[in-house]
Structure 1
């Protein structure tokens with residue numbers, strides 16, 4: 001892996017993180033809270049009171065949703081940035097040097 005591709009990976013990861021902050025932070029925490037409340041209902045009963053256990057389960061769901069969505073955005077950005085840098089990277093030797101002249 002060349003330095004150009006590494007730089008593309010880093011730039012892509014940074015852009016993916018910024019895209020996550022702009023687009024995905026709020027929905028991921030809301031869906032995570034929904035999943036946490038679902039698990040709290042399953043584990044603690046149908047009518048969930050405002051207990052510490054229900055709050056911890058809901059907060060854990062929010063944290064899990066936030067972290068999973070952030071990882072998805074950052075990894076996808078790094079992959080796209082690395083592929084873009086690899087596509088636009090100049091070759092080390094000209095193509096004509098590999099063709100045998102008769």
Structure 2
């Protein structure tokens with residue numbers, strides 16, 4: 001089965017950078033400890049304060065189950081990102097399927 005990549009892209013308010021980095025670190029730790037999914041967060045160095053969360057799933061079934069691994073703490077952290085840290089609450093999503 002082909003791998004699937006889910007990519008979430010967003011920009012954060014510059015003055016919220018330190019708060020974001022703390023939240024990102026917590027989210028990464030929780031997600032990586034509670035699932036087998038490959039999950040990472042990257043920063044676009046050309047566009048400071050622009051970040052991508054990337055899930056690499058081993059199959060479409062694993063991709064479909066991404067939401068099953070979220071817990072209350074991850075949901076609360078995600079809500080905080082949307083409410084006060086992500087610029088205009090705008091996130092773009094991209095899904096890529098391996099050939």
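What follows is calculated from the coordinates using simple rules that are stated; it is not laboratory data. This structure is a prediction, so every number in the text was calculated from the model and none was measured. Cβ atoms are built from the backbone, for glycine too; each structure is taken alone.
With respect to distance in nm of label points 7 Å out along Cα→Cβ at positions 46 and 86, the largest value across structures 1, 2 is given by 1.
Work out the source of -9500 here, i.e. which of 1, 2 gives that when helix-only ellipticity at 222 nm (-39500 (n - 2.57) for each DSSP H run of 4 or more, over all residues; to 500) is computed. Derived from 2, not from the others. As an exercise: distance in nm of label points 7 Å out along Cα→Cβ at positions 6 and 30, calculated from one structure in 1, 2, equals 4.1. Which structure is it? It was calculated from structure 1.
Here Kirkwood radius over Cα pairs in Å has been calculated and equals 14.1, so which of 1, 2 was it run on? It must be structure 2, since only it matches.
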